[in-house]
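Just so it is clear, none of the values below were taken in a lab; they were calculated from the coordinates. Quick caveat, the model's predicted, so the values are computed rather than measured. Cβ atoms are built from the backbone, for glycine too; each structure is taken alone.
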Structure 1
Amino acid sequence: MLSQRFKTLLVLLQAAVVGLAFLLMDAPSGNGWRKAKVYIPKGSAGSEVARLLAAKNVLLHPDVFRLLILGTGTGKKLKYGEYAFSDPPSAVEIWWKLYRGDVLRYQVTIPEGSNIYDVAEILRNKELADPEKFLEAASSPEVLGRLGVPGATAEGFLFPETYQFEKAMSPVEILETMVRLFRRRVPTEWESRARQDGFSLLQLVTIASIIEKETGVKEEGPLVSAVIRNRLALGMPLQMDPTVIYGLRLFGTEITKKDLQTPSPYNTYLNRGLPPGPIANPGIASIRAALFPAGTDYLFFVSRNDGSHTFSRTLQEHNQGVAYLRKDKSAD
């Protein structure tokens, strides 16, 4: 064991090194200073960290920084990630920032109704993830199994919310963050309630995703849910356009009669029952509506072209509603 005298000398030596670093430290001049971002890869040694900072002209005296982390014994405790420097920092300010892990975070909003392709594009625009790698993670059996996602992809389980992501996060870590938030926001008893009604969690989320894409009026959610459940109970095809759009990936385009006749596992005009999985990531209101449908016998609905819909019980009522809306539209 080290003697007490040796320990004292070691502490004094460390203090002297730190003191020397404080005396020698210098911040870049404010004249001509430009805001800088520096990315520190995981596992970077202290000398590599100093080199990266110096290369961005954030750190003027790399040797001072090395002495500082040596004297404090924090070389292996500096956090990796992306750092932003708005003002000229001193060596101590840089060290303290990296020691605390004060990394740059990006605010990312995932809107309700976004699908996994939308999410991948949002992440690409924020330069947080390669779209292909994210989609690969979103369909990885290993990742999905670990997170308890019952579908073939993470579609439907990427909870719509505003997140704070870091550049150092991998596509898998970003995916895990969104799925775990889904698990926290959706009560476990809802899954039990769905099973009592004869639906799995995947089927519940699938219904919710259709509701999310069919109406932008939250109050209509339970009515759309009732139409879906009533049609399923009668063995009628759902005939929901958003499912066809998803199956053919015709996002942002007008659907045609030919599209409705094109075979796809998601074509609810040609196939009875629910599609094989969700077609979007629904918000909590749509999930609630899927679980608690309105007590009606509606079987049809048609858009009023303002985001709302007209609901009807019979095909005759539905056709009359369609004719009226077409007439009203042509009058405009």
Structure 2
Amino acid sequence: MEEVNVPANNQDLVAVVGGDSLLAREIRDLLSESSPPPRVQLISAAGDNTAVFSSEDDEAIVMTPLVAENLEGARVAFLAGSPASSRRAFKINPPDGPVLIDATAALEERPEARLRAPSAEASKPARSRIQVIAHPAAIALAMLLPRLGKIAPIQRSIVHVFEPASERGQRGLDELQKQTVAVLSFQKMQKDVFDAQLGFNLLARYGEEALEALELIEQRMERHLASLLANYPGIPMPSLRLIQAPVFHGHSFSVWIEFQDNPGASAISAALGGSGIDVRPSEPPNNVGVAGTSGLSVGAIVEDHNSPRACWLWMAADNIKLTAENAIAVAAEIA
């Protein structure tokens, strides 16, 4: 994704709710690369109206309480904490307060909300005070499928999406790390986030006591992708399956595409590479290798020997980076 700058002057201010989350850190890093960088107000996602002191890379950071006066004066507010903190930010946002860029999808059902993914949009939606960033897997697929449709008309597609623990935030990362250690040392496992063993395992569903059901996340991803693809006539909605993988960062995708007339793996590789996608013909991408990188990486493009009109491909993308870059792009439009 091309670098975008958020114009700033001495009066410009952006707020980041949930200022110490994984996503907030990525947003802050991208904002710091703007020239000049805007002033950033870090706001706690806690609901107790108290300031929060936190440590990050051995450096103390201070987050102000989530109250209306701390939103005043900001042009945009990135909602990067919990869904509950996003709903609270909406509730207390002053009438002349900032545009809310919701990266938690907590506000997507508000009538005035607009689903956003600048890196995958065919056109910009109408302006609104609530901008909801699409699920990163939906953004990635909405970037890929229209490009494939330009190579040859698509009949149908099937996609398995492998979800990283970082989509559940720092708590998801911590639980996967603790479970991995527990399995190796034959200890009791912590299951607060997934309510199931994720360490050394794949999950089609979480346990009943999980923080959020995996099928609801799958439905949100599917809903967001359907909205994004609605602006690309002729691109059919794929059949989707979301699988929780025992990895810390990065989405991986196994994609099966059936064309009306199969262009072949070489033509697909050349066309995707020419459209700005990182194509790796010799060594397929993986979620570890794409960490910290922009855009999509594709490889292992092969023809399906049992279906002459179909091809398989493997794709990987940094989920946190993709969400943050699209949120920053929305902020740049507003600025």
FRET efficiency 1/(1 + (r/R0)^6) of positions 127 and 223 (r between Cβ atoms, R0 = 30 Å, to 0.05), calculated, reads 0.85; among 1, 2 the input was structure 2
Looking at structures 1, 2, which one was volume of the Cα convex hull per residue in Å³ calculated from, given that it came out as 150? 2
Where does the value -9000 come from, among 1, 2, when helix-only ellipticity at 222 nm (-39500 (n - 2.57) for each DSSP H run of 4 or more, over all residues; to 500) is the thing being computed? 2
Entry that produces 3.3 once distance in nm of label points 7 Å out along Cα→Cβ at positions 47 and 159 is calculated, selected from 1, 2: 2
Thinking only about relative contact order in percent (Cα under 8 Å, 6 or more apart), which of 1, 2 has the largest value? 2
For which of the structures 1, 2 does the calculation of log10 I(q)/I(0) by the Debye sum over Cα atoms at q = 0.15, 0.17, 0.19 Å⁻¹, for residues 167-270 alone return -0.80, -0.97, -1.11? 1
